[in-house]
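> Next up: some structures, all given as structure tokens.
Throughout, read-outs are computed from the coordinates displayed, never taken from laboratory work. Everything quoted here is computed from the prediction, not taken from an experiment. Cβ atoms are built from the backbone, for glycine too; each structure is taken alone.
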Structure P
Amino acid sequence: MTSQRTRSRLVQRLKDQGITDQQVLDVMANTPRHIFIDEALSHRAYEDTALPIGFNQTISQPYIVAKMTELLLAEGDLERVLEVGTGSGYQTTVLAQLVEKVFSVERIKPLQDKARQRFSLLKLHNISLRHCDGGMGWPDKGPFDGIIVTAAPEEVPPELLAQLAIGGRLVIPVGGSRHQLLKLVIRHSETEYETTVLEGVKFVPLLTGTVR
């Protein structure tokens, strides 16, 4: 179930759902999703579905990972990207192959520790990790050319907007447990932001505090 043919079928499904960025498709094809989930679920690794990773968290559906990455990269290459919610490290790994530097924050320490091991295994050296309350981002490392959020707050956190570079892009699911929308926010100036609502999604909630 981890063969290149299986991965190729997944990529074809992504194309059928409208993913067109060839760089993103290539990275999705070459990223071993099975190493980011428990062995008991590895036979489902290349299904286009979210899967549990413990601590009431999930590894995102491949289509959503591809879609959010494509939206982030729509205006060309990015140097510095903030990811809020490392989780299993799958989205982080996809980003790390497409941008110069990824700064990823995670509130659940055991998930972060497992992700760090996976990045080492994959020899990804352009990822910096921080254990903290994700909604606050990582202000010391900003501003960021792109921010991607892998859990849903009720509203877009102003702390994250403040860490977005002018011209930068924020891709974020927003809403409560019943109704969430994927949004793209582009910062045009110190005070001007343009928001586009894209599609309905389902993410775990963005929670405050940290877990050790």
Structure Q
Amino acid sequence: MKVAVIDYGMGNLHSVLKSAQSVNGIGATIFLTRDPHEVMAADKVIFPGQGAMPDCMRELTAFGLDEAVREATRNKPFFGICVGAQLLFERSEEGDTPGLGLFPGRVVRFRSGLTGANGERLKVPHMGWNRVWQTVEHPLFSGVADGERFYFVHSYHFAPDDASLTLGESEYPERFSCITGRGNVFATQFHTEKSHLAGLRMMQNFLTWDGTV
């Protein structure tokens, strides 16, 4: 089995690659690539991303990977991470950037003046460990406790128009969608590669997932 980690110059590519390889108990070939043909030929695809969405979309298009991503989401297990999840939506407030348009909805910035439960001011970007609540049953949640903590670094988050696209939620301080997906697509706002055992378990589940729910 071949698992392509898309390399378009944005994101913790080597950290994502190493995390997937570290839980590879099935003998899969897991590799970085920026070749659209290799992405389309792979059995599974991991789509990481980090940084500003305008930069990510520009580089993705420059490498000719935008259509390869669209094709991959149609017919094989697909895992988006951070900006790799945001890019699945129609448009982002960050630079008024068009996304890939695979899911209806927008990527929005946390509003200013956020305060926590004790009145403390909450900073943007949102950085650190937050609990994630599962809103549906999903194979990638196997062995991952509901309310488990994952690591976030972001100023923007996706806001699906269709509530059924939300698979998990977190709070900062209001609830927001942090896991999205449908069918063979699963994508997280948080960084699985930085989320220790819970993130590794989720990645391990992806490697054995057949893309059905």
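> Distance in nm of label points 7 Å out along Cα→Cβ at positions 176 and 192 computed as 2.1: which structure among P, Q?
For distance in nm of label points 7 Å out along Cα→Cβ at positions 176 and 192, the value 2.1 is produced by structure Q.
> Ranked by relative contact order in percent (Cα under 8 Å, 6 or more apart), which of P, Q sits at the highest value? Walk me through the numbers before you get to the answer.
Working: P: 16; Q: 20.
Going through P, Q one by one, relative contact order in percent (Cα under 8 Å, 6 or more apart) is largest in Q.
> Comparing mean count of other Cβ atoms within 10 Å over residues 16-23 across P, Q, which is largest? Can you show the working numbers first?
Working: P: 12.8; Q: 19.6.
That would be structure Q.
> Looking at structures P, Q, which one was mean count of other Cβ atoms within 10 Å over residues 144-151 calculated from, given that it came out as 16.2?
Corresponding structure: Q.
> Which structure, out of P, Q, was distance in nm of label points 7 Å out along Cα→Cβ at positions 8 and 168 calculated from, if the result is 2.3?
Only structure Q yields this read-out.
> When distance in nm of label points 7 Å out along Cα→Cβ at positions 120 and 152 is calculated for each of the structures P, Q, which structure yields the highest value?
When distance in nm of label points 7 Å out along Cα→Cβ at positions 120 and 152 is calculated for P, Q, structure P comes out on top.
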